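Below you'll find a set of structures to go through.
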Structure P
Amino acid sequence: MDWTGLVAIVMIFGTGMLGVIAFSPIGRAISLAIQKKSGVVGVSPELQDAVDELAERFEALQRQVGELAERQDFAERLLAKAREKGALPAPKEP
């Protein structure tokens, strides 16, 4: 049996599989576990504060968009009622 050929095949496929695993979610999880164990992983307080501020601003924008959608629905209902009663003329075709 030719051992050099067998070693070459194992090295080629082994390296390929190692690359696939390294860039997969499993590889990232292993990397994160190693980093946590060594104390490398951590978010700076400034970065965490910035993320928290952005999250608060995002939530405020979501509330504003929700309120605007409610106001638009209300205005559309009022216009539809007025149009049904004949208080408003029908929209003109462009």
Structure Q
Amino acid sequence: MRIEKICRSEFSKFLGLMFSRIKTTLFVFDSDVRYSIHSFFVFSTIDLVFLDKNRRVIETERLKPFRIYFPKKSYRYLIEGKNLRLKIGSTITFK
């Protein structure tokens, strides 16, 4: 998987994929969080991959446009994109 965009600032996390073409995007948080995720103004279905602090996949979800998703677990990283076929328990490597 190739990460095309990294969101570290609060503003970039807020914007995420809204009003843009779908890129594989990594959201980095300073601590474990459990924020809800929305797909308002994202005009196609996206995949969500939630990772723990060890970059292990702990949850996945496919989110349709203009929906809200409430994660079941806290996460440290979030990857959003199209056709992300990652299995729970997989470990992701990125720099």
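A compact table of results
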{"item": "Comparison of P, Q - label where distance in nm of label points 7 Å out along Cα→Cβ at positions 7 and 71 is highest", "result": "P"}
{"item": "If helix-only ellipticity at 222 nm (-39500 (n - 2.57) for each DSSP H run of 4 or more, over all residues; to 500) is computed and equals -1500, the structure in P, Q", "result": "Q"}
{"item": "Computed 13.2 for Kirkwood radius over Cα pairs in Å - originating structure among P, Q", "result": "Q"}
{"item": "Value -0.74, -0.95, -0.97, -1.02, calculated as log10 I(q)/I(0) by the Debye sum over Cα atoms at q = 0.17, 0.27, 0.28, 0.30 Å⁻¹, for residues 23-78 alone, assigned to which of P, Q", "result": "P"}
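Every number in this text was worked out from the coordinates using simple rules, so none of it is lab data. Just so it is clear, the model here is predicted, and its values are computed rather than measured. Cβ atoms are built from the backbone, for glycine too; each structure is taken alone.
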